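Listed next: structures, encoded as structure tokens.
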Structure 1
Amino acid sequence: MTHQSPVVIFGFDMETDIGSWTPFYEGLVHGTPRILDVLDAQGVRGTFFFVGDAARQHPSVVQMVDHAGHEVGCHTLYHETIGEELFPIPGLRPVLPEECFHRIEVATAAVREALGYTPVSFRAPRLWGSTAMVNALEDLGYIADATYPLYYYAQRLTPYHPCRADWTQEGDMRILEIPNFADMTLESSDPFGRDRDQWPIFRTESAEALMRHVDNMLGYLTQRQLPAVICLYLHPWEFLAMPEGLIHFGEGSVLPDPFIIKNCGDYAVAQLDALITLLKQRGARFLTCAALAEEYAAAGQAV
């Protein structure tokens, strides 16, 4: 089968190290320049979703990303669970729905202060969104949200304008909801569908391994005559070697699962570069979240 050429969004969640299981920003400070070098050499633009706290503590990194020509978005204030819990993780509880607007408002202000203008794209930590969250984003002027976890809801295969009553359904909101990549050709053996979500296979295995799943999905969408938008999520700490073993801070320690930190650093950098090359071979067009939202808005106006 001849696959269509995809639109690809590289989204980087700018948070503390190891999925925010630590309070450290080593990856943000030292991994971000490595990402920018790869994107610059490949001529690719991405969207960098900054936690408000990261923007406050490291405004120079926000400005570095902006000056390199990439989009700066928002990723909540402290990497809190802003949406609904999809599956239990010890110690993580969502904020109340009525808290969503103010939390995102404060996070947006923190990013705006570092950036110099207001971000218009958002992604929720762990891809845990909610109707209250999307309504808050709409009311705050966001035009794109890259939260929808395709692996979990398995309904919206392409970007869509959500409904105010249910963010997982199509409606007439202005904001564009962008599903995150999952290989829907897989028969899931996980109760939450997490084995369809292909992070972080690009570094735990290889760019080629991830591309096999991308090709699967391109064929799946082509068969259904649907546009192919591949939205990926990565993190700056993946591009810096992370410590192994127990990580102590405060009054306790964290022991990351091996796959979380496997091949972070040089291998991840090389595989990001290889992944972009493979995507280019598929005729990929690389956009930021805001650019995709603007294209959808223009197409809607044309109709």
Structure 2
Amino acid sequence: MSTAIISHFDCRRHKMTDGHPEDPARIDAVSDRLIASGLEYSLDHFDAKPVNKADLLRVHDSLYLAELEEMLPSEGLVNVDADTQMCPNTLKAAVRSAGAGVQAVDLVYGSDHKAVFCNVRPPGHHAERAKAGGFCFYNNIAVAAAYALEKLSLERVAIVDFDVHHGNGTEDIFRDNDQVMFCSAFQHPLFPYSDISTPNPLHIKAPLKAGAGSQEFRNAVEEYWLPALREFKPQLLFISAGFDAHRDDDMAEMNLEDSDYSWVTGQLVDLSHELNCEGIVSMLEGGYVPDALGRSVVAHVRSLAGL
């Protein structure tokens, strides 16, 4: 069984204000580190296909999609929120980013690829059903999960999110869905200042305090995520892979190490084998210091590939 990586040059074309942390260089930081590690040559590479509108409409309102298209500037930038802007190429990047997740599902089910990592941007997990923000426009992981449920007639999928920020968009989209388990560990309080209650029992939240490190994170995974996932028995596992909880990333105040991303990925790979999952689709979310991001992705992908 092989592991694939999906990316596209268009993901580099979305550009916000100078010095913005969600920068095109993030894609290159990942690619460069994969090459330097030698791992690049063990992966099968695919260009991301653009997402179909029908796939977006499973998780986003049609009026919202139309508003994004109307907001798209012909030149310069327009503000979506205080930290998020659109440039003329933003949606060209976003359709590739969302399309990569759909393509990854097809690879898992239509070939011998049991794990796929999508090196794409803009990220997606803050995009709600009818609201952009937090650097996100389309909710990439939600698009992929909803596609898998409908097109493959699956009954249960799970999304695991270890970005330092809570995936409020993913929670919003699947708030009342009993086919999707959503497990998240995140610094709290921190943007987007989500409610940490769980009205949907399938949303497993593990809020962590500023300064939390390896032990607190691993305890949360073992105490909250793994038992819930074993009971739910997902048929396909998705990962919102954000690396901004790394100790070298100044976006927040958590202290994870490269090895924590290897460990949590290994736990999820072992669980997917235990539960006879079809495979794992992982999508890049946060991670804003190039060196730490590149190293963390290498640790993550190496574990995905079982190397």
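Of structures 1, 2, which gives 20 when relative contact order in percent (Cα under 8 Å, 6 or more apart) is computed from the coordinates?
2
Work out Rg/Rh (Cα atoms, Kirkwood Rh), for residues 106-217 alone for each of structures 1, 2, then name the structure with the largest result. Don't skip to the answer; put the middle values down first.
Numbers: 1: 1.03; 2: 0.97.
Greatest value across 1, 2: structure 1.
The value 24.9 for mean count of other Cβ atoms within 10 Å over residues 90-97 was derived from one model only; which of 1, 2 is it?
The value was obtained from structure 2.
A value of 0.9 was derived for distance in nm of label points 7 Å out along Cα→Cβ at positions 170 and 242; which structure in 1, 2 was it taken from?
2
Taking Cα Rg over 2.2 N^0.38 Å, for residues 10-161 alone from the coordinates of each of 1, 2, which one would give 1.06?
Source structure for this number: 2.
Since every read-out is calculated from the coordinates, none of them should be taken as a lab result. The structure presented is a predicted model; accordingly, all values stated were derived computationally and were not measured. Cβ atoms are built from the backbone, for glycine too; each structure is taken alone.
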